[in-house]
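Throughout, read-outs are computed from the coordinates displayed, never taken from laboratory work. Model, not experiment: these values are computed from the prediction. Cβ atoms are built from the backbone, for glycine too; each structure is taken alone.
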Structure P
């Protein structure tokens, strides 16, 4: 579903009221504590909009009560589903910083205008992210560093990279 951003994933049911344990996919402080409504997206793509009735932090996850679930069995059937919120509820970042959802799907070209493909995945490393770009039967690994990224336009979904600094598979 476009316009929605995943902030958590249902790990399992919790308790007798149909609450769920949720692994956070967000690094925004207070993201879950202020939730009022979410969209649940199942692994099969089915979506359900629901009200959040309660949230509490529990160790490294959250226990969330959703009005869509009234029993542990019902909640358990949604294991692996994503909790999503509208993009417009995501706080703005400082210039030059982007959320992963803003980058996935970008068209990537080199400085000569040659298309490399589409940014399909982001691998987190200790130093910097690595963008996985696929197209024309090839895969490129692009270091997410300013020295490699010549330009990026989130609104137009385009990225220009310096080809000499990337690694690619032969077709």
Structure Q
């Protein structure tokens, strides 16, 4: 299955594709924290990506957090090849590029389209050897606009900078 199918999957479908572990989490929460197995770990079998939810005392809430984190981790960690000759951005990425960072609030980051666009953006960046200038030109953006888009979210910025460091390139700031 391609990554797009994982990102578009419902929460229940993602859970069904995953190995689910419930365990006792340490940390804040008082005396109730270690009495119940409220933490949830999801291991997505097809992609090998893992995400956890242990923010709450409620196992159901932690499962929701883990699924959201799993969707984000798949988008950030699973790369797919992009044919750059004649490349045209998908609808979710084109919409994001047209809107810039202004509409990218916390609620937007919970949507599948956001993570689909980010995953594709990272694929195009990797296919362009992580060069901001050539990737921006390919997408019809300025280098500043692309940098701002890549740095607007801490998770995305961390992935981009880790990739750039791996190739002995300066991190974005």
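Can you say which of P, Q returns 2.3 when distance in nm of label points 7 Å out along Cα→Cβ at positions 12 and 36 is computed? Can you show the working numbers first?
Numbers: P: 3.4; Q: 2.3.
Derived from Q, not from the others.
Of the structures P, Q, report the one carrying the highest value of Cα Rg over 2.2 N^0.38 Å, for residues 92-147 alone. Don't skip to the answer; put the middle values down first.
Values: P: 1.15; Q: 1.09.
Biggest value here belongs to P.
Starting from the value 19.1, 60: which structure in P, Q was Rg and Dmax of the Cα atoms in Å calculated from? Write down the numbers at each step before the final one.
Values: P: 19.1, 60; Q: 17.7, 59.
That value comes from structure P.
Matching task: 1.2 is the computed value of distance in nm of label points 7 Å out along Cα→Cβ at positions 44 and 76. Pick the structure from P, Q. Before the final figure, lay out each step's value.
On the way: P: 1.8; Q: 1.2.
Here the read-out was taken from Q.
When helix-only ellipticity at 222 nm (-39500 (n - 2.57) for each DSSP H run of 4 or more, over all residues; to 500) is calculated, the result is -1000; to which of the structures P, Q does this value belong?
Details: P: -1000; Q: -15000.
Derived from the structure labelled P.
Once FRET efficiency 1/(1 + (r/R0)^6) of positions 68 and 116 (r between Cβ atoms, R0 = 30 Å, to 0.05) is calculated for every structure in P, Q, which label goes with the largest value?
On the way: P: 0.10; Q: 1.00.
Sorting by FRET efficiency 1/(1 + (r/R0)^6) of positions 68 and 116 (r between Cβ atoms, R0 = 30 Å, to 0.05) in descending order puts Q first.
Give the label, chosen from P, Q, of the structure having the highest value of mean count of other Cβ atoms within 10 Å over residues 52-59. Each step should come with its number before you reach the end.
On the way: P: 12.8; Q: 17.5.
Comparing P, Q by mean count of other Cβ atoms within 10 Å over residues 52-59, the maximum is at Q.
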